[in-house]
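Each structure below is given as structure tokens.
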Structure P
Amino acid sequence: MKAKADTPFVPLNIAVLTVSDTRSFENDTSGQLFVDRLTAAGHRLAERVLLKDDLYRIRAQVAHWIAEEVVQVVLVTGGTGFTGRDSTPEAVACLLDKRIDGFGELFRQISVADIGTSTVQSRALAGLANGTLVCCLPGSTNACRTAWDGILAEQLDARFRPCNFVPHLKQAAPCESRG
């Protein structure tokens, strides 16, 4: 990571949503990986929610966080595949003011080393809405690890150069974790 020495770290308020018809908080290793990584990096967990794969519930939850003053980043894991129940991209895409096309492209590029051509089945996406970064990722723990370690750790760090997402995010109200 290229870091600018005189730029301070800015802790962000991050919400985590797991989309799954089968997981509970006890066995949600993907959502837990995001919680562990973001807190280890110095960010704050704004809230953690687990929902069944239902387009309108997903959309409502993400829209709620986008409207919240406290939430600056939303990480969604699950529901990005091709089954009939996978609806995360459809739930979220219409909420975005600007899509970050390079996010999904880069995620698929770095995933090739782990899963080969199966990466073409990833519908990972990201965008900005009301000053909130929203990232939608596959539900596998390995995919979440790949996304955090390969993209998010640097892009959510104000010190990373030449650029990062932090200046594009809304200024947040104080965060009290609700996860």
Structure Q
Amino acid sequence: MNRNDKQQLTQELHETWSNSEAAVVTHYRGLTVDQMNQLRGDLRQTGGSLLVVKNTLARRAAEGTDFAVASHLFSGPTAIAYGNDPVALAKAVSDFAKKNEVLIVLGGVLDGRCIAPAEVTALASLPSKEVLLSKLLGSLQSPISSFVRTLAEVPASFVRTLAAVRDQKESV
């Protein structure tokens, strides 16, 4: 790569990482091309991406972004997964690492903070964004639906009482 290509790549990475919310840094030594393509496909389904780039270029691109806190992880054969859904990103990388033990999770970036591999695993164990939103909606609906049922019970019990009185008068 010539100098202009490196500068252009660094600038593109800087812009992309500035717009990303999370990253997972891994060592990929020992993975085949097919396995890397499978990981890229898994990440693409979650809206994420995987990039293998020289560590010096990654450090330069990370300057001025949230990813700068993880620049100490950029050593050796580094692959950086990044995207806007931290849970889905961590889940995709962690699931792949379970199947392929040669992929080593070094850490990650979340909200401008460097996180340890154990925190990436904990993040991966969280439910997806859709599940959390549906649980929140259910929690918000529960008091309202209980209140409506309580209000509806008053006229229903009145109608049941009238029906019991009617049945009693008809039997006499």
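Where a number appears in this text, it was derived from the coordinates with a stated rule and is not lab data. If you're wondering where the values come from, they're calculated on a predicted model, not measured in any experiment. Cβ atoms are built from the backbone, for glycine too; each structure is taken alone.
What the table below lists for this structure:
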quantity	calculated
With Kirkwood radius over Cα pairs in Å, for residues 25-88 alone derived as 12.4, matching label from P, Q	Q
Structures P, Q, by relative contact order in percent (Cα under 8 Å, 6 or more apart): label with the highest value	P
Top of P, Q by distance in nm of label points 7 Å out along Cα→Cβ at positions 113 and 145, largest first	Q
For 20.9 (mean count of other Cβ atoms within 10 Å over residues 17-24, calculated) the corresponding structure among P, Q	Q
Highest-scoring label, criterion being distance in nm of label points 7 Å out along Cα→Cβ at positions 65 and 137, among P, Q	Q
Value 2.6, calculated as distance in nm of label points 7 Å out along Cα→Cβ at positions 9 and 41, assigned to which of P, Q	Q
For log10 I(q)/I(0) by the Debye sum over Cα atoms at q = 0.08, 0.14, 0.18 Å⁻¹ computed as -0.39, -0.76, -1.09, the structure of P, Q it came from	Q
Distance in nm of label points 7 Å out along Cα→Cβ at positions 81 and 161 - highest-scoring structure of P, Q	Q
Read-out helix-only ellipticity at 222 nm (-39500 (n - 2.57) for each DSSP H run of 4 or more, over all residues; to 500), computed value -9000, structure in P, Q	P
